[in-house]
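Novice: Below you'll find the structures, each written out as structure tokens.
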Structure 1
Amino acid sequence: MSDFTFKSWEEYTPLEQAACTYWDMYKDAHGFRPRHIDTSTWTLEQFEAEFRDLQEVIEREAILRNDSQARASHEFEMRMLSLLQSGAKDREMAMRWIHEAEGSDGDDEYLCFLLGLAYGYFRTVDKVIV
């Protein structure tokens, strides 16, 4: 059995905490971890400068993502309306048809991914549209 135990956040040095924060913020900003960037010689001031830049990217990406998801939501609802007008007896039947067409095997969250909808879209929209 290993003697290794994980440190608590409070046991990390300020530089170690900054490196962890950078690791997470970089993923939030770019969608992947910065394995290609060596931060081992960075100072707290360098981390702080990077945090400011990453925060700007995160905020910009959030706006773009929200706009994209709003467009995807509109497109999906127009598709749903078209199916309901074309013969689907209800929203449930139209959803089955969309799942089949998209190859999502009935998995609503995977369908969200495929269509660019916000995660959990169908859990919230079904409560509103009944």
Structure 2
Amino acid sequence: MKHLLALALLGAASIASAATPDWQKAELIQVTLSNFAFTPSALHLHRGQPYQLHFVNEGSGGHNFSAPEFFKAAQIDPEDGGKLHNGTVDLEKGEAQDVRLVPTAGSYKVKCTHFMHTTFGMKGSIDVN
């Protein structure tokens, strides 16, 4: 009986470790935040694949990348979870930040929540298939 329990626990541990993404194999995608634009403005990702989103603020002031539904649905690397606040990555002028994640299928909207930035064109989309 003890052997069966040990085998069951070993199997459960193997399944748990298999579900942990290999963050070393995450595809790097740079997202540049500038004065009233995201580059690229549309991201096309594949569900289940790990990504490292590298956000760089090249604007003359602060910007953010706000996609609450996208980040909520994704599996975020536990080391990067603290970089998100209410589904938003905030960046001061010249700052960069990385977030590693595995996205979930769906279509998501992105915007900068700073006053009038969306109106001036700082918006985009994320499509995950």
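Novice: In terms of mean count of other Cβ atoms within 10 Å over residues 32-39, which of structures 1, 2 is highest? Don't skip to the end; give the middle numbers.
Specialist: On the way: 1: 10.6; 2: 17.2.
Of structures 1, 2, the maximum of mean count of other Cβ atoms within 10 Å over residues 32-39 occurs in 2.
Novice: When you work out Rg/Rh (Cα atoms, Kirkwood Rh), for residues 40-103 alone for each of the structures 1, 2, which one comes out largest? It would help to have the intermediate numbers written out before the result.
Specialist: Numbers: 1: 1.41; 2: 0.95.
That would be structure 1.
Novice: Another question about this same structure. Given -23000 as the derived value for helix-only ellipticity at 222 nm (-39500 (n - 2.57) for each DSSP H run of 4 or more, over all residues; to 500), which of the supplied structures 1, 2 does it correspond to?
Specialist: Numbers: 1: -23000; 2: -6000.
Label of the originating structure: 1.
Novice: If you don't mind, there's one more thing I want to ask. Among the shown structures 1, 2, from which was the value 190 of volume of the Cα convex hull per residue in Å³ calculated?
Specialist: Working: 1: 190; 2: 110.
Traced to structure 1.
Novice: A value of 16 was computed for relative contact order in percent (Cα under 8 Å, 6 or more apart); which of 1, 2 is the source structure?
Specialist: Working: 1: 16; 2: 29.
The value was obtained from structure 1.
FYI, it's all coordinate maths here, none of it is from the lab. If you're wondering where the values come from, they're calculated on a predicted model, not measured in any experiment. Cβ atoms are built from the backbone, for glycine too; each structure is taken alone.
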